[in-house]
Structure formats: C-alpha cells, structure tokens
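Only the coordinates and a few stated rules stand behind these numbers; no lab work does. What you see is a predicted model, and the numbers here were worked out from it, not measured in a lab. Cβ atoms are built from the backbone, for glycine too; each structure is taken alone.
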Structure P
C-alpha cells in the first residue's frame, strides 16, 4: 500500500489547515485503491530541518504539499532537503501559490502541480500512479488540470491545454446541478481531524468562488457554487462541538446570497455552542432582515470582517471592486450600534490611482467608523491576479518574493510606503489590540492631529517591534505628553483607566501608580460593589481625585476589554 503524506505549513500554530484534510477525505472518497494517508500540519516558524524530520518518519512514496504565499518562501529549501533522503519521492503541489505558478514550482523540485480544486484530481492522480507501468517521470496524467515534468531537470509540460479555474471545476470536480454542489461534497471533518485540532482555529467553506472579480484577488476567476444547506449545518454542528474556540468561514463573500446567508446566520445564532463564528462579508449587501437578525446574536458570538479596501472611487474602479460605499458605511454603523458583534474593517494601500494624500483620507474615514479593528494591508500582486498581469502598464513595482508586496508605483513612492508601514506599526500595537483607546480618543479630541497623523507621529517616535507593554506605555505617555494642548494629569488618568481595562492592572509601570492615603477609600467602594476581595493592582486613585477599579470577572466578549468603574471617593 503506497504511503501518502499531505503537508500543510500554516502561518501560525493557532491556525489549522482545511485543504489537507479535504484532500485526505477526497482520497478516501474518490480513489479506487486504498492508501496509507498521513496528514502533517506544521508552521512557518518551525525549522525546515524539523519539518523534514516529521516527514521522514512516515517514509512516504508521495508527498502532497498545500502552497500559499506565507509558506512559499521556504518550500524550495524543503524540497531540496527531502530529495537527499528520498530521491524517488513523488512531490505534488497544489493550492493557489502553485496553481498560478506551475512552471516555477516544476522547475524547483515539484513533479506535479494540481491546478484548482484538488479533492477529486489528486485522488485520481494517485490511482494513475498505481495503475501505470511507466515511471512517474514519463507518466502523463489524463486530467487537463495537472502540470507535470517529463523527467527531472527537463522543461515542464502539462496534459492538454491550461484550463481556467472555472473550466477545471466543471471538468473534474463534481457533476453540477445549477449552482449548488450535490451531496457528494467531501467531508474533511474526520475523527483524525478533530484529534489534531487541539483548540486551534478551525475553518469551514459553505461555497466556492465569488460573484465579484476584484483585480487583486483570485477567487473571482471561478464559478460561484454553494454547498447544500443540510450538509453545511451538519458540518457547522460537528465543528461547534469539537472544542475549537473560533470557526472561520472561508467563503470569500459570505453574504452574497441574502437568503442563504440569513439561513446560516440564524442557525449559528441559535446554536448552543461557546464558539465564535467569523465571516468575511460585503457590508453593502446586508438587507434589513439580516441586520435585524444580527442584532439578536449573543455578544461575541459573531465576528464580521468587512473589506472596504478604499474610499477612493478611482482606485476601486481600477481594481474592479464594486462597492456601494454609502450603503456599506450605513450598515457598518448600524452593526456597531448593536454592540454585540466584533467588526473588523480592511483597507488596502497601494491600489492604482490612490496617492498618499488620498489614502490618508480613506484611512481617516475608515477610522472614524470606530470599528473594533482597522487593518491596514498592503497590495500584494498575486500570481494569476489581474493587477499582477497589468502591473507593468500600471507602473507598479513589487517584490519577486512571496507575498509579492508592492514596492512603489506611479502614485506611491518608496518613502510613501515606508510612512504607511510606520502608521501600520502604531495602529497594530494600539488601536487594533484594544489598547489605550480612551487615551487616543482624548488626544484626537484636543490636539491638532487627525487619526492618520497621530498614528504616524507615534510610530515615528517609538516604533514597536516587540517592545514590552510595560515599556511601551511609558513611551506613549512621553510622546502624547509632548503634543499640543495635552493635559498631563488628564492623560495620566486616562492611561490608568486604559491599563486597568486592558490587563486588569497587572504589572503597571510606576508612573501609573498613585499610592496615597485615599487608596483604602477606593478599595472599600470596589469591594462593596463587586462583593469580593479586590487585589491591589485592580484599583487606583486618579489625579482628578476620583477612584477607579476593574471587574476582572467581567470581560467584554466583543472588545476583549474588562469593565472598569470610575467612582467618587
């Protein structure tokens, strides 16, 4: 029996891989023969040598590797080391990084590349290896979605003409009926999967493809198809009982079908499970019925990631991004009013026609929404994307190494992008982590800075590349104190409140500690209110003369912050 190893190299330990388990299920479901299949999940933080050792333990005949931009940089070295131990090992690549860059990977150690969906194609390829009397280097697979090498060191070839993902899907994956996948959908959620999960993030897909064709994305190049709702609900339930703490839906635009998304959201909201459910959505597509339903969700149960990308319409047009910005803003503000859903908003710096000044406007508009997270991402020129194909004509320079991030363009210079990186650094270590929110609001209210300039000034003064929080809070106080119109006493009081709210007061720097004769008065109020003993770090006297204490048992499931009380003493 041939030994098959399916390898994923995840971005972080907390992540899990859906793709390799789908492939494992596909082998079990579609292969004519039986195979000894093992799944290995590793991370990019592991040494290549250690990953090789974990593969060696299984002595595989065939290795399937799931490729993405975050792991592509280490794969050539991984293959090189593997070849030393297993010179006859058949290596098959799949995933988005390989699907649109097959020739590169075939020239750098892979024997086969499966383009597009792989559950059926990979299982079929395994059977062809077993059935063929030819060596793997002369075997030509019959599916036209597979690139291969005739022999090691030779130029790559492929079977038939290169198909688009849409054509591939129609060619080999399923026999479709309308736009709904039939009941032969592969189920990756085996007992082996659940045993490997270990409380990490888990993933689920309820559809494939996307109705939109954004020029920076790959998903719009394939037909939008939906999994049957009964199967979706069954898989959601199994995942919700698995011990995972967050279930992320990988659907690129989850709410593109209002009726269907309503049905799934309703099921999730009513489901008796402590899990959080994360969805990528288009805010402008929410109808009133769905918004009303979302208002009923238990606090913290739903997380919505909303890709606005830009408020500059020419940039959206050039990226084929269709968004009703006014409708999106209206619905985001409505959702935030509910206070029960974590809202994450995305921007992309580097889109065509958006200069630094225009991006500043986009940033300030997005910041003013007061979402719980504002992600400042940078344009990545992915293999297969329209923007990558047109990068030269658009004057966009980008890195040749994954993740192929923009270096400069006609509209953003290298210095402009360095400035944006500085803003991202400060944003990521303050606002996006729920840190010093009262403090930042105060500085914005009384200083001459807008949100973009404030983040740039903080990032320039004290870039954070792993600075301990106890040191960073001192740096923030020093920087904000130097700004116009800032009252140091008010600033100190707000930072004390923020500190208690963030970390329950633990390890507070000395300047946030106001030990004086009135501390016992605050303690008495706190213990009477909370009905328990209160630790020394959980309360403080403010410079205003008021007291403040934190309820360390009351953590907001939406914001992740603890409840504080400011009291007269």
Structure Q
C-alpha cells in the first residue's frame, strides 16, 4: 500500500491501515456497485450480464497473456479483456473511447470486472488483445454468442433465412493512376527496406527512384497538361520497372512478394506497355475500359478494397458484405472485395454455418441476383439438398430470331426433349458443361410449320437441329416453377426483414465504414458488428425480472456473481 495517500493526521495509524486499507477499499467498491446496480437493473450491461457467458471465449483465449514484465502475473486478465471488447462493439467505441469509459464509467467498469479504484487498461493494451483475436480467432465472439442464443431460442435454427448484401466503405481514398502506381511502388520499397537495407539504399540512389520516393519537388498531378501527364506516367513506370528488376533475393519475403504481385496486377489491369528486347520502356497507354482487368486495385492504402457497382449512383469503394439472417438474429456474415458479384458468396455463407454451427436452413430467401440455375446448383451441393433456394428467376433473353433452349420441354427423367411443334427427340450426348445436347434429325423437321421460327430460314432443313440443355437448365426451371406458387409469395414476405437487419448493422452497429484495412481484418470487424447486433436483439427478448449480480473480488481478478455460477 502506498503511504502517500494516508493523510498526515492518520500517519500514526499507518501500520493498521496497511493491514486493512485494501480490504476497506474492496468493501467500499462493493458497496458503491451495490448501490449503483440497485438503480441500473434495466441497463443493457446489467441485463447482458444475466445471459452472456464469456467462459468459452476465455478458455479459447487462454494462451494470451498481457504481462508487465518477466515472472509477473497479468495485470489485465483475459476475462476482463474479453468483456472489454464486448463493450467496445456493443456501443461502437473506438479503443481510446473504450479506455475513457473503463476509466470513468462505473457501470462499464463493473461489467468488465474492475474495482472502483482499480487501474484500467489503456488503448494499447486493448489493441494488442484485439489484434490477437483477429489474427487467431476472428469469429470466436460471433459464434459463441450465436450458440448461446440458439440454446435459449432453439426455434431459431429451424427458421428460414433471408440473404442480401450491402456496401462497407473502405478506410482509404481512391487514387488516380499515377498516384496509385507511385504509392504501390513506395510500399514495395518500404517492404524491401524492412528485409534488405543495403538493397534499399542501392535503389534509393537510382535515377528514377528518387522521384518515386517523393524526394523531388514536382508539380501536382491535377495541374498537368495532357502531354505533361503522359510524360509523368512514363517516368513513373520507368521507376517501377527498375525497382521490379532490382528486387533480387528480397522477393522471397512474404511482404515484398505481396507488393510485387499488387504492382504487377496494377500494370496488367490498367496499362499497355511497349517494351524493347531489353525490357526498356518505349511507350505506355491506358487500356480501353472493356479490356481492363477485373477486381482492379483502386488504392495502395487498401489494395484489397475494390469498387462495388450496383447501378447509377450506387458505386462504393470498399467491400461487399454478404449476410444471412432470420427476422430476429444474424446467422452468418462475411466480407468480400467490393467487385465480387452478390450471389458468389452464398455457398460460403451456407458452408460456414455447416462447419461452425452444424446447420443447414430449410430455405434461403434471396433477391433476383441469386435467381439463376448456377446459384441453385451451388446451394444444393453445399447443403447436400437440405436447403432450398428461393429467389425470383433472372429473366432470360426473349428477343431472338430463333427458338431458344427454354422454348423446348425437357422430360421429368431428362431423357427426351420436346420442341415447340410437339416433336420429340431422345438423341442426346454429354457436352463439356455437364449438360446434354439433343439432336433433331432433318427428317423430323421436314414440313414443320415452325421451321422459320426454329431455324431462321424457310428452306428445307439440311442439317440436324441441335439444342444445348445445360446443367443449369433443370435448377432454373425449378426456380421458375416455384416462383409461380402461393408458397413463393409467402416466402417473399420475409424479404423486407433483411433490410431492417442491414439498417441496424449499418446505422447502429458500426458496419458502414471499415475501421481496418485488408479483407481478413474487415471480415473480423463485420462479424463483431453482427455479434453486437445479436446481443442487442437478445437483450430485448430477455424477461423483465433478472437476478441481482454482485461483485466478488479476489487477488487476481473480479468475478461477477449471481444466484448461480460465475459467467466466466
């Protein structure tokens, strides 16, 4: 005990106070919390304490220890750090805001497990634990909370799920072509410096690289004329090519290899380079829009973020977040780069539920983006036939001079095909796509009154009519047939619920803008935001009367105790 806090008038009692002051402070802390909790029984944290068991999270994170020095016990134990991150995401705090709340907000301090006068962690300590989580257990919080919700509400596992996507804006700004190449080249140089200082010094002294590093004063890009812009682009490309050629052994380093790949992709996707036999640059031009690559890098600050284009006025630079949910809780969420089409993530969402929750929903209700035979096949395969995809079918092309495959009728056993004129063919062969090609012989088409619509000319047929029935034909027809039933209309009444869930995530749970850079970290963020959403919905469904919780304190940690066993 520090004798400085003992007033001068009580210094004669120092030996006694040294024996009992810690116990008195502990008692006073408990007294303050008892008085506080008596008036805070409707608060979210008080209600959350009654239902959330952080024990499974603590056990998984048992290998993490924050130590103040060799041989010392952790000052901020894992149970406290686990609860602190729950508070961070439930209330959308930054790490510095969480530090302040832990220092001055008594209810937060109680929930996390600190005495009134105990020192709380700073933002660096909290950051270290959060970094440990997204590096080792990125979905631990989300899965733990969802499993406990399922235990309390078993009917949730049997409900149909709704799916959709939304944009999460990147924590980066779009860069112009020259700035993007220059910035990526600089990131490559910095990665080289981290592993090979001598090679970096050699590169730094090269002719063009000086400009790449920004050590020369140059006119800003937005002041350049067209000719000056072209000269600046060529100058930048020369510097980048020189760096690529001089990387040497450093290219085996993972960070250097990553930035090399980003730089190569950027050049291949955007530019046409004219090189001589010695790989010297003769000229450079921008590729036409239709020839540029997909998933193009738009900023070296976050190379994994791309443009999400959902129509005029709906372009977002960032990530495409896919989600499945019931009307009450989020069942799965994942982040993909912005340019990825919506329906691509559906198999991954279902597979994650199988792997982590042993669950396949009876139905997955989606928008028209999933209304294809390919998406239906993917859902059937990943769920082993346990999940039915419900989506409005994508329209097929109608303005065509000849009959299309959808104008023909395939038999239930898929052995025969009937043409619009009612003529049947059982001659088929397997094609490369996994479907079948049916052949109508010339004798079958002779004298047909639909010859013009079928073949595009009125002359007698001289070749067989071949009709490709792809592997997606039957699943698409099943989607089309189901979309015309009353059950489909009833299922689609659930679709608006997903918009409410997305609005809750975006507006109230921090899922509008990325706080991290990189796909893996952003995926961790959206899962934590989904955990916060589920917790809030969970709290609202708790009974109004819950047990009173007190704080029991020992030497190492603080446990929040109720009428039963400690919740972690």
Structure R
C-alpha cells in the first residue's frame, strides 16, 4: 500500500535528499551526547504521542548505547549470596552497594520488593531517589529462567546443560555462545537459530553438523562456507544454493569431500591455513547490501521475516517497528534491545520478555503499563520500581490505590519534565555496571577517561587470570588425537591476550566427537573474533554495483562489491 510512510521510506532508501521530503521531516534535534543532528518524522512524533512520551533528546545510536550500558552479559564473578551466604556465580562483584541473591532465592517467595518501598520526595531529583531504592533492593545474581545444569550462563531461559552461553533461549548442551535460539550441541557460535551439532557458526539458521561457517540456512555438513542455502557436504564454498558435494564451488565426489575435510581438520596449523583461505574467499563473494530473508520494506541488517521496520538489526518477525536490535516478534515498538516473546506497543526498553505498553525500563518481564522500572516481572502499572513481582500500582516500590497511583505518577512526570529527564532511558549513573563490563562497550568501545566524561562508570576489578599457565603454546597438542584427559588439569594461555583458560570435560568430548583440534584462544577472544566477522550496527548510503542507492552496513572502504536484492538474486539465485 502506497502510504506516506511507505513513500517516505522508499525515498530515504533510494537516497533522495532531505529537500525532497518537503514537510514530512517535522523536527530536527541535536543529540545531547554526541552533538550530531538527527531527524524526527511525523510517524515518529505520532508514536511518541501515542506512548505519551516526549521526543527523544539523543540520536538512535546514543539511545541504543545508553540502554546497553545497563547490560552485562559475560563478565562473571565469584561472590556470596547476600541472603544465604552461599558462594555463587554472579554478574555483580562482591563490592556492589545492593544485595545480590542467588537466582532461586530471588525468584522465590521469601522476600517482597515492597519491603523496600519509599515515599516520593518532590524536593529531590527523581533518579537520586531511584538509585537510593536500587541500592537497597536485592538483585538476582544472574538472569536465568527455567534452566537446569547451566550455572555459568546469563540472560538465558530454558537452558539445559549449557556452559557460558548468553542471551540465549531454549538450548541444550551448548557452550561458549551468544544469541543462540532453540539449538542443541552448538559450540563457539553466535546468532544461531534452530540448529544442531555445530562449531564456530555465525548467523546460521536450520543447520546441522556445520563447522566454521557463516550465513548458512537449511544446510548440513558444511566446512568453511559462506552464504549457503539448502546445501550439503560443501567445503570452502560461497554463494551456493541447492548444491551438494562441492569444494571451492566445484563438484566433487564423496571420497574427495571426506579427504579434504580430514585434511583441513588434521591439525591446528591446517585449521589456520584454511581460515586464511576462507577469509580471502569471503572478500570475493557476492554480498547483498543487507543480510535479510523474507523481509519487506525493512532497513537494517541480519533480519528474518521483518516488515515495515526501520533501522533494525538482528531481529526476526518484526512489524511496524524502529531502532531495534536483538529482538523477536516486536510489533509497534521503538528503541529496544534484547526484547523477546513478541513485545508490543512499547518504547525504550532493554532486556525484556513480552512487555506491553511499557517504556524506559530494563529487565521487565511479562509486565505491562510500566515506566522506569528495573527487574520487575509479571506486574502492571508500576513506575520507578525495582525487584517487584506480581504487583501493581506501585511507585518506588510502594503500593497505592489506582487513583493515588495515577495522581502521584502525573506529579512525578511533571517534575521529571521540569528536570529535563522524562522521556530518556535510565541514566548512565543508574547502571549497576561499569561501562567496560557491558554490551555497550562491544559496539561503542571507549577508554576509561572518555566513558567517565560521558557519565558512565568503570569497573577496574575485571575478571581474568594471567601468567599461571601450566602448558605453553608451543607444547599445546597440534591434533585432537594427541590430547589426553590430562589436558583437563592444565591451564592454557591465550595466544592473543595472554589470558589463562581451561578446557572443560564437556568441551573436550565435543572436540573429540567432531575431530577438532584444541583452540589456542580463550572464550572471550574467540567471541571477539566471531563478532569481528559481522558488520557493525551502522548504516551508510551507498550505490550498488547495478546503480541502486541503498542503506547498508557495508562501509564505503570495504573491499566487497555490494549488490541490490535484484542483482544478488540474479547472480546467486
């Protein structure tokens, strides 16, 4: 349907200048953090009005950065439970000002967040009172829901026998990964959906028994492959569809395939050589301006079945939404990160499950009609609350009648508008984490001085051990056949950072099963290597090889030749 919104989006994607929009661009503002100008359209203002929230004061990137500065996924610490004294694994170090409970206690009925409720003081800034409440309210050591045998995981749900996986849903026997969904036996991988038995996968969906592969769908038995769909038994191949038994995009026999696979996996050295060759092949492969499938009228990257969505990344089943990343099924939503289970009609959220009509909050789970909340679940109509469960009509964790709630809420919003903070996400000083612990530092890295100057905190006591290795790089076994169970007693060293790490029993079993040599890099370095293979969450206006103007995450200085949808389908099929 050719609505004004669709015309506008077509013009923007096609590269028309601002003058072409006429009165469609309603407002131009200057970001309070980076000082760049950003535009607000009539559709944006209509949405903010519907959400009863003022227009944002920050550009979309800075808004996303501020949200992710409240998300620590992978920095884990040993500490004690503030309730039981039990030793546990937590995303919070021992020095936190607030109590930290082991997950089973935090989710249990032995405490009530309303115990910490406080009156609102109109003479004090709202967020000073919010932080005061935060510092006395218990927090969960890690966010793990319905998980079994998965102590060392965070931001997970329905994990069974998993280890060091993060932002993951419904997985079994998975290790060392981020953003894994509905998968089994996936190791050292990221952004993997509905797959089984894979290693070093990035952006793969419905794959089985694939290794060192990126952007594959509905495929099996791939090794060092890129952009494959409905393919089986392929090695060092790119841009293939409906093929099997291919090496370097050429037909091969089963015997040739088996021999080549054994050759590449024979040793750590052979893997390094294959990785180098694979990286060279990827630079020559055809790439579409955006990696998206089954999408219509969507601008962003790494999208599946997204419609009428603008500046959206790593999302599936998005509809009528803007400025999202790592989301599943959002409908009529703006400005969200890590939002799952079909969030609807919500604004400016991070780390949420199935919110409705909620805004400016973090970790609200199955919650509706709430604002400025953190770690609240199965609740409705809460404002400025922390750690509540199954509650309603609460402000700063204190219960009110519906009429009292609405009256006081209106007063607080009026005060926040006067203070110039209403309509923005929770401020950096409200984050319980140092900037360098959070996901924001991965997408917008900053040094300590810069982060502090922008109002963020910093964690100096980060985790990691150095100089305690019991086996040198030179003495690390080259092949998996050389590895004995004694390796489980050894301390290895990262060839890049020098950080120490160990091999777990489950990990060793997987390497033996798959015939893969031991890694020479720690989990965190391997994770960063995977993230380096992906495009940034930034957009550039570029012209494709066939002359179409597009918004793409491929920077102008990249070596790849980007193609439009039509040209890509014509070449790849």
* To do: Assuming 3.9 is distance in nm of label points 7 Å out along Cα→Cβ at positions 73 and 257 as calculated from a single structure, say which of P, Q, R it is.
  => P
* Asked: Comparing distance in nm of label points 7 Å out along Cα→Cβ at positions 129 and 393 across structures P, Q, R, which is largest?
  -> Q
* For the read-out percent of Cα pairs over 18 Å apart, for residues 185-232 alone, a value of 5 was computed from one structure; give its label from P, Q, R. => R
* So helix-only ellipticity at 222 nm (-39500 (n - 2.57) for each DSSP H run of 4 or more, over all residues; to 500), computed for just one structure, reads -6500; which one of P, Q, R is that? -> R
* Which one of P, Q, R has semi-axes √(5λ) of the Cα gyration tensor in Å, as calculated from the coordinates, equal to 47, 27, 24? -> P
* Asked: Who wins on mean count of other Cβ atoms within 10 Å over residues 225-232 among P, Q, R, i.e. which is largest?
  -> R
